[in-house]
Structure 1
Amino acid sequence: MPSKLPDRDSPAVQEQSNSAPSPAWILRAGAEAQTVQTLAAHLVCPAAIARILVTRGIDTPSAAEAFLNPTLEALLDDPANDPAQLLGMDAAVERILRAIRNAEPVLIYGDYDVDGTTATALLKTTIERIALAIDPQKPAQVTYHLPHRIREGYGMQNAILGEAAASGVRLVISVDTGIRAIAEAVEARALALDLIVTDHHLPDDSALPDALAVINPTQHGCPYPNKNLCGAAVAFKLAQALLAAAAVLTPDAAAFRARTRDVLLPSFLKLVAIATIADSVPLTGENRAIAALGLAALANPVQPGLRALMQLAKIPLDRAPTATEIGFRLAPRINAAGRMDIADDVVELLLTRDAARARELAGKLDRLNQDRRASEARALEAIDRELLTLVDCDGEYPRECLILDNPDWHRGVLGILASRVVERTGRPALIVTHADGDAHGSGRSVPGFHLLDAITFADKAGAPGLDSETWEGPLFHRFGGHAHAVGFSLASERLPLLRARMKSYAAAHLTDSLLIPQLDYDAELSLAEITPSLMAWVARLAPFGMGNPEPVFLTRDVTLAAPIRLIQDKHIALQLMQCGPRQQSDPAAIPALGWSRDPLGWPARCTRLALAKGSVVDVLYRLRHNTGRYASPHFGGLELELADLRPASAPL
């Protein structure tokens, strides 16, 4: 029997009808008409495409050409991208090359996420390749340590530094971590370890680690223009500088430089692209070029580990993967190792040349990802029940940072759970679990609410001169992150103090304007303007992510040309036809799909709005290809993925 829309008087639909109002639809600003017209004429592209480029700051023909056609030459030769601009680079390169020439044992101290594991593999490969090129008889002695999320937590640990020193290591290089390792840097000096910190996280305002070199574009005084590099990209800049400086030490400098440019750096960009996308840094400027070139290089990868993992993730090997495929299929499998077990398997996967071992490791990561999803699902059931208790009579959540805790939640999925809470509530969220008297948490935020600033306030509130609380020292054992995501640990007994301080901070900074739901769209189209040519231009704007979101379009006055069809009781399929002044003489219907996590999404929404065949609506959507049975031949196999819809009479 076919699925039906929920009954309008059902408790589920009534509950949803009491929820927060629909988001406002806002046209992205900043597109002066003459600039759009000039750019469209130069590119010979639809006006909607030119408008998208202009609103994203790409407002000249030269800028548009560079954006649409990124090249390795432009990326490597642009003076703005010169690694030498990074503060601390010269000292780091000199010390690492000295270690290579002397065959000193070197420890790379990484992190357990995608960014940290790819950075570790990249830098280890760089040092080993340089050593081999300089003197094949003196191979590099490079080991690495990735912390165990549960036993060690995030960041560097004195005990690991002590073990390294005892084993003969004299140089430690951090990747994607270390910028707040103030005490650990002191310990490194006491152990006679030279420490080089490479990181991208925000430093503490009060101090930097007392290291031999600190390479981080966000540190005060660093002239490097791109402050949004991920950790693997910072490691890539170090690799660039090392390879350039090492050339003169090799028997054939010209051949080494050619191999570096033609083989090594393009190969490294595959890893940096994966990390750049997974770490959700803005895909603009240098970052976008890294992502675009790295994705292109991932078509039909040769390295057995990447190939095996992409096959398990069902990413086709005969084309470049999309950012969405990396972010939602590949990255979760890489992250699963650090979330559920140990991340060392990821580095081995990325370095192995043994196809059988690669398949074995990829299979393990896939199984761990399944375990992660099951753990996440169990926790979300409890979270959804608790969220219901927080809603007031108007269907609103409190105007504060939501803090939920449960000792049964796996520490490896806390960040994912925090993201889910933000999606459900529109509020920043900290998700916490407990073990051995300590609370461990991850947080995610909403645009405009700086979460690292918030927990920094919570850590220092009560200090002399800040407020009237009795000062009992810092709140957290350790914490770090950035505006959108944080991690921390503290004594479980102090969690009520964290709640109080975060509530106080949110009262002053989480303004109503940040909580008004809003959907931005890029351009308005008629259905007649949706063509394969337009879709080809949209594809050229990719890869999409933060800073370069996938375009959202508005079409007004479309009619539901057929009854709404339910898919798996929670998704909807529509057939839409243009009506009104833009109606074609021989109109055709285009398929549209709305995806929901549960029946309280699109099905209940359509019921509440009383939508049926013949209803006239305005729609916000993204464009998709469909080669299945419901593809529209009139629209060249294109369909709409709904972002929102409302009756045509409703105000935007």
Structure 2
Amino acid sequence: MDNKHIPIINREISWLYFNDRVLQEAADQTVPLIDRIKFLAIFSSNLDEFYRVRVATLSRLANLNERAKQILGYNPKKILNQIKNIVVRQERKFNNLYENIIVKQLAEEKIFILNDKQLNVSRGEFVKGYFREKLLATLVPIMLNETLQLPELRDRAIYFFVKLTKGKKSQLALIEFPDTLSRFIVLPETNNLKFIILLDDVIRYSLEDIFFIFEHDTMEAFSIQLTRDAELDLDKEVSEKFIDSLSKSLMKRRKGKPMRLLYDSEMPLDMLKYLVNKMGLSGESLIPGNRYHNFKNFIAFPNVGRPELEYEKNIPVSVNGLSFGKSLMGMVAKKDYLISTPYQSYDYVIHFLREAAIDPKVKEISIAVYRLAENSRVIHALINAAKNGKKVTCLVELRARFDEQNNISWSRRLEEEGVTVLYGIDGYKVHAKICLIARLEKGKIAYYGCLSTGNYNEKTAQMYADHTLLTVNKRITDDLVNIFKALNKNMLPKGLKSLIVSPIDSRPAIYKLIDNEIKSAKAGKKAYMILKMNSLADEQLIAKLYHANNAGVKVQLIIRGMCCLIAGMKGFSENIEIISIVDKYLEHSRVHIYCNGGNELIYLTSADFMTRNIDTRVEVGFPIYDDNLRKEIRDIINIQLEDNTKSREINSHNTNKYHRTNAEIPVRAQVDIYNYLKNKNK
């Protein structure tokens, strides 16, 4: 099959369809109201990052024109235009959902979001008092005119673009919102009614206090938000110079090329033209919105109403056989354990590291981290281990996008505390989530491994659905020893026996596993694959899956995010089914199941089927050998395949139609998985 002629969906367009599934959750009446607002925030935050990274890259490629078409196989300018059309439609849907549905349903709950025109005298006095006490000193408007250059607008900050008019004369100004205060101010309650006002409207209500020295008949204020190019051009040398280079690049990120101007669609045309001319913006960059921007702040929307307006917080289920009151390493020495967060507590991983930090028999701890929590208990455990005389080596991936500054800070702190810090490998991001503990037992070193599909991050572990394996299986720990030896030498690991490691092994290993299924199908034997991941975009792997389809292999895919493979196409993918689950938790685990002639192979991995994960990152896939854990993973995947409540079908129609397997028996995977794990403990 010629890769150049395989049917695929453009990855950017596919990603926008994924974000539309997030918007579906905000529209779903069965989702608690406050959580629907949070899904609006996630949609908005996702779109910000999309413009900062993907649209920024496409915009650069568009400047190459014909050369870009030859390299990419498509016209980036055409895709940018498609993106704009889809985003404008989505923004319209978003605005309607917020203004005409969610705000009204909040009102039914006796929660009112007031704007600056809806304040009575007493609430107006409260707002004025709040403004003068908390805000006035932080707001210094920038007065604009035709001769002065427009000041650099900060990436993703909210500004008011203000016009003061006196007769035929007008004065323009910019006011930047402070990002140190809550976006939401809860006003005094009246007659059991709750009132919230946005910071935006507090400023609108008090504009006279800012511009009192200017004579004016009318005053208008419209919010704008600029999204800039966030990609980094980095020096690849891994050294102090590299850290300095990265730090400087992060400063530059704030002043990257403008990618998107989100503006209040009520803004007069002359004001919009002024901004377009001063910033040199293209038509694709202009996205009309409503009066409130930076909706990602709505993730912190306060619930001043009933507890039922938010999802109930589940108490984490205990892992059968693991106890916080005993040595975790003592238990892991006897058998493998699987922790499925957030259904089960991430504290097991923290406890595992804390125990290693204080155990006198533990001699070394090696770990690779990608995204860390703000006040990371993982890092604190490593620092304590170093203080207790252990040899601690921590590979910190400094290029974890948008977490670079956080990771730089942690790496410096680790070095100060005596931890050996590695900064990755030249030319490759280290995205693997692996840890190895060396313990002296009966005069010999015994190894304990902790491998995960998700980050060593206790905060995201409360929201991301991932699997973590604790094991002493030598087939796995021997390979981990070799991986860390290679990383210590700034080299890629080779010659591994059990683990599948990008960029050396992943492509050939996955091809071999798929070819094995193709061989079985051609021999008339049962052949299938079940693959769960975040994203599927690599064209060679898509071609391989189409090839498997044509050989008669049944392929079931569970893909949360972008998916460039098209299911259900004659001659390519009749045997391929794709669903996407978007629900309370973010589906983050990567699971591969291969029929293997009836003797199923199950792998967990940190890698998606994206070219970067396969060819330009260090990723680790690991087999599950324990029969009980294999059954547990298989049961969890089966529940997800049966989901008929929160799963959507991914096909050529791109409608995100809900997947209904057996509507009489509702299956909601995230609820049923929690109950499944809970019932295992009975």
Structure 3
Amino acid sequence: MATLQKIRDKGTLLVIVIGVALLAFVLGDLFTSGTTLFGKVRDKAFVVNGEVISTQQYADKITEFEEFQKMISGQSSLDENTSSQIREAVYQQMVRERLLDDQTKELGLTVTKAELNDLVHGENISPVLQQLPFFLDPQTGMFSRSALIEFINTINMPSPGPQEQALVDQYKTLWLFIEEMVRTQRLEEKYITLLTHAVIVNDLEARTSFDLSQQNADIAYVMQSYFTIPDSAVTVTDKEIQDYYNAHKASFRLEAPLVKLSYFSKEIVPSSEDFAEAEAESKKAFTELQNAANPMSVVADYSDTPYRDVFVSEFMLTPSQIEFVRSAAINEISGPKREDDAFQIIKLIDKTVAPDSVRLRIMAIPSASTVGQDSIVTNFTDSIYGLLQGGSSFADVANSLNPNSNGGEVGWAREIDLIQMGSALVQAAFNTPVGEPVKLSVPGQQLILQVEERTSPINKYKVAIINMPVVASEKTSNNIDNELNQFVSAPDVKTKFNELASEKGFMVIPNVTVSANDFSLAQIPGSRQIITWAANESERGAVKKFDLTNLRVIARMEQVIPAGTTPLSEVSSGIRMQLVNEKKAGKIITDLQAQNLTSLDAYAAAMNSTTDTVRFVNFNTRNITGLGVEPALNAVSAFAPVNKVVGPMKGNMGVYVTQVSNRTEGTETYDAETQKASMLNNNAYRMQMQSVEILKNKLGVEDNRFRFF
């Protein structure tokens, strides 16, 4: 009872204590699990129509595309440029898929399992499958249904063994990826077809378009470029620029932020001390090569390229090497000599006069030890060799063993091309009489070869070359890093970046503008990290050093312009130039009209220009030779009277005065259905390009990749 009474007496205090404890528990849980929660909120690689695509989803899809690219290209790794292109392609594809899914669901468009099966197994194979390299016939380059069936059979292989399972799993993953590509392509085709047929082509439009395409004109013209008038001759006010900006804001939309930065770079190159050390090492290499009975081990120890025990022609040597071998005695050695950023030593091992190349046919048969059938393989090889000695065609025998062998044709090869298969093959190829078959044993297989042809004998040399590139030492690299670290750490580097860099002898590239999603800065390899940093740096004027492979870049973030509508300050110069040209056009036209000129020659004199011509221009010509896009001349080609001076009129490059000298009618016969189909195809292409941009604006796309990648 006493205890209960104490609890009652301290009730208020207990409530406070328990409440604080519960609050601490809740906050503690929030701060631990909340980190994940807040992380998920921020983890938006991009957003399409309200759907968040996380960095993991984006990265996983990139990995899928990269593995797909490796498989179709046969490469084990991808270079930086290819990886960057894949990242952008993945983004565009994921955005298109989500925009498309939203629209097709509303319209009730789907791709059924039956349709998908028909696109894979039916008569109308998907264009996606027809373009993939592993479904093409290697001989014809055309789609091979049997190759597709073989691929699918591999996926459906019953009870594959342990070694086969990995291949089956890889093919299954790849097939799911391909199947989704097929489905998406077909769905997009349906959507674009629907849009295209919503815009009809009537009989009058089709006929008019055809007639205009058949009227080709030869046009003589005089053009006065806008550059011939100084900008000071016209006035463009700030209000005019503002008015133009307000009327065209939609054209100044940014999907991703713009980044402005200034930077300079310092290449990591060898110092004079590095060259001195490399020269001393090359002298040691010279002595060892001079005394070596076999140059292979010495070359392997010192050179960045291995020794090849073959004769080579002068075509494979540098000018200085050619000069040496032509006059050198056997075992004479030259060097070390500095060649650019390397020291080089060359020793003449031998010289001869022999063909540079041979044209070969080869048949390869697994050796007896490899297949465990000594007598069978030996007898088989001997029987083939006997057929050839008996006069049978090498090509026919090779094709009977392997129809895809192209008759065993290897083509032209030099000694250096064949040495990887052994010196015995080189000896046989360059010494066996033309047309005579010869048997050889190389590791893992038996070879039967026949020389088809040899080039004429020339001077050839066997040389040992030690090439020792001079690389920047760790000490040199550290010295450069220390100098740049001190620069970045200077107390006033943010405000005096350009001045301090100039004092140190660095050339600053000022105010470079890039998109936050650009792959690189000024095509510098590995410089994506600089853009990522600048795009996410909140402090204007911040300076940072970046360590690239053989380059150091010091960058200053000048400004980040957010995505959305580009500020007037960033586009005003471009608007001003456009308005200036428009006013120049007006001035030129007014001045010319006041002179009442009647001939092209008179206009040419007044415009301080010359008469030129373009031929075969019609109303549908997109780019006019030498001029580019000039719609005014398209109109002239179709509607101006022949031999009548037309103009002056405003063009994109300048003011034109024209005269149609000749107009011819095409000989094609009008077919309404064909013309309409052609115009619908053109509409489909435009719809495909424009629909995505319209859907982006309508449904909303927020690109945040620059924050993470």
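None of the figures in this text is laboratory data; all of them are computed from the coordinates on show. The structure presented is a predicted model; accordingly, all values stated were derived computationally and were not measured. Cβ atoms are built from the backbone, for glycine too; each structure is taken alone.
Brief remarks follow.
- In this comparison of 1, 2, 3, the computed figure 28.3 for Kirkwood radius over Cα pairs in Å, for residues 205-556 alone is attributed to 3.
- Read-out Cα extents along the principal axes in Å, computed value 87, 62, 55, structure in 1, 2, 3: 2
- Origin of the value 3.1, where distance in nm of label points 7 Å out along Cα→Cβ at positions 141 and 157 was derived from one of 1, 2, 3: 3
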